[in-house]
Structure I
């Protein structure tokens, strides 16, 4: 029900946006608004149901797979746009160099995302030996895996949504991001929140709106720490280790263990947040500096790589359960 309610609100805001931009025949009226809201809400509900069916009867997370298909479907047109602009119609040397650069950037970003997603810090844990009956048990060694990118793509989505929220709200008042003479301070602030206005080097007076990138980076780092603090509780982990007779070599159980986990966690979260920021900022810089109008960016690549890795792990586990030889190496 919450999904349907959010879909109705989003569809209503898009209907108002369509009406303000003249996309609705006859303008924004009750009939057009009902048609837009009903069709988009029904579509969202159907996709939600379809995702649940894929999750129950297929492989992997259904919603993630649907999202992956939507993103991948746009890649060919985006690549065509890049190649039409920088490769086709150029000399062999310039076109070949541009093609190599485009492919190299994409491959490098995918590799970086894979490393960021798979990277983890393993905290060694030793369990003390104890006597149970006539047997000596315990003395095992294990580890606590702390992923570098614990929050995944969540910080990027939250940061982008928070920046775009004022623009969506402004559509209700028919206020658009703008700059120059005759514009209000509200329109200029909205343009700061608009990622398409960042790194516009063609007009030096427009470059100041790149200030919004600073807020974007701060939000990504903030949500990375915030999300991890919710999903991982060092105090609870330290207490559970102490109850089970476990300890980190060189660290006393209890509060010292909690402090140590907090220290390590803050360090690796910062690395993960910086990595996420780099991945998301590079496509924005390329779009702004080279005026390359592409729809997919760092967020899309993170989702693609994450869903593919998750699906492969799911297939691997299903193969092992059925006693087939797996194809992924630990």
Structure II
């Protein structure tokens, strides 16, 4: 066992930063734990909870990969969700690394970067799904063109992701406290953009639902897409369950993002950062609910008929459409404004 410095136990040494640096190199010294020398965390890490979360996300990743390999549908959704889940796995591995040495930098930086950006990938996958839902009901029920939901919300989510990633890198590599704080501030800005994007998405979704209901009251079933395969899908239990799962997952990610925004914006050592139970519940639990719902009610199965619709190559929507030359398209006569 390493011997502590001569002023070991002195409050200035413990709380002045020297204690944290020394304990990072000598984490097995009992006094580091007995004196509660400040670490990157403000609590003792719950190993069992973090291992459980890492395992759950690993199983979720297997689920997304298997579904894509067996169906080859919803590729963009599977990619974004898989990237998000991979970030979650590495994030909780970082926390597990910190269990024996909460003063060391690598584990802490891995978890703060990965757990912060992971849900941004997942949110992008959810934004992609609304386009398919609009197609299932019929373009006339949305004032926004179906493909434009992707073109509006995914780039905004990308901005949030870049800000969080850049901020995380700056915070991780900076030795100067002011530079590290600048990185944290950039991450906070990214989280704010993510929250704003999610709120905008939910608002657009709500307007779409209200318009569907309004047109249905006036036109009945004629308000919706009449293709037999799509109509059958729309009335199926799996489609309805997917919509519920999609809404719950979106709200879970928004709730989690609001929590992380408040936690990180409150400054180092604020009361939210001292509550491991809130972190496990809000950061871990909410994201677990979101990904497991999407595992069980996967759009590759629940929106199968929509994915099987023919896609004219000259009018391909979504993200791919951003890079293709637009061709004139003749639409059905627009219905009278309702």
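Worth pointing out:
- Origin of the derived value 17.0 (mean count of other Cβ atoms within 10 Å over residues 185-192; candidates I, II): I
- Across the set I, II, percent of Cα pairs over 39 Å apart reaches its highest value in structure I.
- For the set I, II, ranking by distance in nm of label points 7 Å out along Cα→Cβ at positions 25 and 249 places I highest.
- Origin of the derived value 3.4 (distance in nm of label points 7 Å out along Cα→Cβ at positions 169 and 305; candidates I, II): I
- Taking Rg/Rh (Cα atoms, Kirkwood Rh), for residues 193-280 alone as the criterion, the highest value among I, II goes to I.
- The greatest value of FRET efficiency 1/(1 + (r/R0)^6) of positions 41 and 161 (r between Cβ atoms, R0 = 30 Å, to 0.05) among structures I, II is that of I.
Readers should treat all values here as calculations from the given coordinates under stated rules, not as data from a laboratory. Everything numeric here is computed off the predicted structure, so don't read it as measured data. Cβ atoms are built from the backbone, for glycine too; each structure is taken alone.
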